[in-house]
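Q: Structures incoming, each one as structure tokens.
Readers should treat all values here as calculations from the given coordinates under stated rules, not as data from a laboratory. Here the structure is a predicted model, which is why all the values come from computation and not from measurement. Cβ atoms are built from the backbone, for glycine too; each structure is taken alone.
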Structure 1
Amino acid sequence: MNHRAIKAIYLFEMARTWRTLMQSIVSPVLSTSLYFIVFGAAIGSRIDQIEGVSYGSFIVPGLIMLSVLTQSVANASFGIYFPKFTGTIYEILSAPVSFLEIALGYVGAAATKSIILGLIILATAWLFVPLKIAHPLWMLSFLVLTSVAFSLLGFIIGIWADGFEKLQIVPLLIITPLTFLGGSFYSISMLPPIWQTIALFNPVVYLVSGFRWSFYEISDVDIGISVAATCGFLLAGMAVVWWIFKTGYRLKA
């Protein structure tokens, strides 16, 4: 394992975060704060409780997941796409660095950014609503697994994209709608039976449900299923990345 190569890629990507602090950290935190104000105060005042938890507190895990998912994909996709765009990706591919080391550097940096963002949003939430975390270790585990899994997805999107426009297609048209429909702002038990069944085909439901369970011990699906779904998504992403580097898909002329 070439630890020096992993460290070089990782530190380079992390340095880009500090250069674009407003876009990488401040902007998502401000956007999430607006969600707290609109949903927590305006709408939350009209909803008493959901399964014994105040509405403002109930949506905190969903809001964190919303930011983590979108930022993981955005950071990882741009991180690998830009070297493709400038042509420096060929220097990396020709270096004595394996696909695993390249993926660890880019995906690790994107996941780290998302984890930091998620923890900042969690700290910000305490300013708006009362919170309790019943299972801190499970909370951190879900946060890390989700960040890595969706950073892998972003890494795949960055390799697949052949233009800056395509970098936005999947996050805007697929991931964001799935997150909003995945129980971020409500429990799927509030839906009609037919829509509850349809919602179970949304993978984000399992991520949000498991993450919310770590806070309040309430969930829409069994915690074991949530863990299995999250790990399955992570393994699927790793398999696709391995295939991309094995075949040279969108990397080699």
Structure 2
Amino acid sequence: MPRRIILHAGFHKTGTSSLQATLRENRVALKKQVALRLRWHLKDVVAAARGYSTDKDPLTLIKVQTRFGEMVNAIPGMPRRTLIISAEELSGHMPGRGALADYSAAPVLLYAYWEILRNAYPEAEILIYLTTRAPEAWLASAYWEHVKSSGMTLNYDVFEHTYAYGANLDAMVAEIATRVPAEVVAQPLEACVDLPLGPADPLLDRCDIPLSLRPSLVAVPPANRRHPQDVLNAMLDANRTHTDIGARNAAKKAILKEAGLDQ
């Protein structure tokens, strides 16, 4: 049984990819203290969580619970270690996807995960860990991520106005804290800029990592960084030009290739 469980469930565009890449890169060095279940271990769970965030269907929530429970039941024993479960999609889709305006599904989803973990590991300490970001920076990052990965055609000022409420991540943290009976911790991305391991450092501070081990942990380059502005502008133009998904994706692929970013 793990001694502690840290459930890192978002939010998107708050350094989550870099955090997860750092944990993965150092998984061998950390294996005596930490067990990991990262987003690539949780594909079925996050697919259902994304679905629930858009339809709020009780049957979809049952699917989330079933899949998360199966994942938990498959975890082998890990005495005295910390179990880290990390995937931003555990909170659902990122706001800005169609009519999805905020993270209102997150408290329901996190309560479901907490309840399953509590029943499976009644003696373990369960911590809800949420990475955050200032609203203005989050909105800009979310907008360009949607431009890159979807058919987003809105001007930024329209997107900013439409999804401003969803950018108040601190308010969502506070709501989660009132609805999930576990300790809830928020870590701003801005406070991690100068740390040796970036956003992974505050999380590892909660894992009882020996001080002698910390200097040996390897930093990784920031993951999923924003493309240069000219590339993003070209992608936005491609979204507005091509209504066919295949043509749009081909145009974006060509843009990345021309910019040398297709690796």
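Q: Given a computed value of 18.1 for mean count of other Cβ atoms within 10 Å over residues 60-67, which structure among 1, 2 does it belong to? Spell out each step's value before the answer.
A: Numbers: 1: 26.0; 2: 18.1.
Corresponding structure: 2.
Q: Supply the structure label, taken from 1, 2, corresponding to helix-only ellipticity at 222 nm (-39500 (n - 2.57) for each DSSP H run of 4 or more, over all residues; to 500) with the calculated value -14000. All intermediate terms of the calculation are to be shown ahead of the outcome.
A: Numbers: 1: -22000; 2: -14000.
Only structure 2 yields this read-out.
Q: Can you spot which of 1, 2 the value 13.8, 44 was calculated from, given it is Rg and Dmax of the Cα atoms in Å, for residues 76-131 alone?
A: Values: 1: 16.6, 52; 2: 13.8, 44.
Computing Rg and Dmax of the Cα atoms in Å, for residues 76-131 alone on every structure in 1, 2 gives 13.8, 44 only for 2.
Q: Here FRET efficiency 1/(1 + (r/R0)^6) of positions 52 and 196 (r between Cβ atoms, R0 = 41 Å, to 0.05) has been calculated and equals 0.65, so which of 1, 2 was it run on?
A: On the way: 1: 1.00; 2: 0.65.
The read-out comes from structure 2.
Q: Tell me which of 1, 2 gives 12.4 when you compute Kirkwood radius over Cα pairs in Å, for residues 164-227 alone.
A: Corresponding structure: 1.
Q: From 1, 2, which structure was FRET efficiency 1/(1 + (r/R0)^6) of positions 124 and 212 (r between Cβ atoms, R0 = 25 Å, to 0.05) = 0.90 calculated on? Intermediate values should be presented prior to the final figure.
A: Values: 1: 0.90; 2: 0.45.
The read-out comes from structure 1.
Q: Now, a different point. For which of 1, 2 does P(r) over Cα pairs in 5 Å bins from 0, in percent, for residues 100-171 alone, calculated from the coordinates, equal 3, 14, 19, 20, 16, 12, 9, 5, 2?
A: Details: 1: 3, 14, 19, 20, 16, 12, 9, 5, 2; 2: 3, 14, 20, 19, 13, 11, 9, 7, 3, 1, 0.
Among 1, 2, the structure yielding 3, 14, 19, 20, 16, 12, 9, 5, 2 for P(r) over Cα pairs in 5 Å bins from 0, in percent, for residues 100-171 alone is 1.
Q: Out of 1, 2, which structure matches 17.4 when mean count of other Cβ atoms within 10 Å over residues 220-227 is calculated? Working shown, then result.
A: Values: 1: 17.4; 2: 13.9.
Clearly, the read-out refers to 1.
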